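Just so it is clear, none of the values below were taken in a lab; they were calculated from the coordinates. Given the structure is predicted, the values throughout are model-derived calculations rather than measurements. Cβ atoms are built from the backbone, for glycine too; each structure is taken alone.
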Structure 1
């Protein structure tokens, strides 16, 4: 089985200048946990995930060194509106692991497992053509091997 056999082709994408608020809205109401980020020429330049947004809420190591007080978690939660006012480019992961459509499915899964990612863009010449998730891989293997019995 190949990546192209199971990938989702209609992918919701973000752009670096989008507000995190708008992207978080799309993720929440479409029940997706992350989105590829593309530039104006549709080149894949990053990924923004729920984890990136939540990680942005916490103080950095430098912040903690400068102000070594206990973290006020309630204040962090109240400051969420400040985080979602940032641009996608402020929080997105720029290191993107991609797979190709003609790659064997389990090869793509091994890339996701090795790098501890739950979804990965499918690209050709740095152009987004789809996306797959760990759940997609599991469902496809289940259907292929167990659903027929």
Structure 2
């Protein structure tokens, strides 16, 4: 007698059906999780850039600026002392993930003076799926996510 080993077609079809049901449940949740994760990372990136620019202004003892234009790119600019005079360094662009936009409530600009004090403003980070966070920058230059 021969022994027949392996799976029947019926058993394979049941396993495929179970995998299909599980993937139908998991895939939308994974997409939502990925979008939320990208958005949270973008908010942290903007806040980190704000804090880094403030520290650069204090360290160099020169003003520094951030420019927001309502897209997924924002720009920073610092100054340096060259031949005894303050000169503007080149603009540096910072990109955010697709679907994330950033803007500030005071004309799209945030300025730090040489002591790290800022023009108070609220920076709004939005995602196309409806998520929105605000980064509030106080006159003292400190920032917090709301």
Structure 3
């Protein structure tokens, strides 16, 4: 167990989780949630990172929702596993976009933790002072 991750995300200590790949600076949580590992996604206003053209470059829930809707997602009630769907969880910290996670076919969730590792976890295990809380779940048909 990576002690540095438990220091950053104390709720990991009370739930099952595991590291699934090493630290990598090429991609981040939003890219990972959308299945990409070749570039860093972020809605920075200066355009330093990739963000879909015509999407709002703001670190808001609305901007993230817009990107997900364009990628075929629709809102859903919760993070429970639904056969035939892939889900994402969007976290806000003090009203600002902070993280995205993706559900995998086992029903667990996977996250890229900034420049750090990728992990499998439960959504609430990352809630707290670093990422805030899950503000939105969205799903799309697997395909």
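Given 11.0 as the derived value for mean count of other Cβ atoms within 10 Å over residues 86-93, which of the supplied structures 1, 2, 3 does it correspond to? Going label by label, the one that fits is 2. When P(r) over Cα pairs in 10 Å bins from 0, in percent, for residues 46-109 alone is computed for each of 1, 2, 3, which one produces 21, 49, 24, 6, 0? Source structure for this number: 2.
In this comparison of 1, 2, 3, the computed figure 0.93 for Rg/Rh (Cα atoms, Kirkwood Rh) is attributed to 3. Determine which structure produced the value -10500 for helix-only ellipticity at 222 nm (-39500 (n - 2.57) for each DSSP H run of 4 or more, over all residues; to 500), calculated from the coordinates; the candidates are 1, 2, 3. The value was obtained from structure 1.
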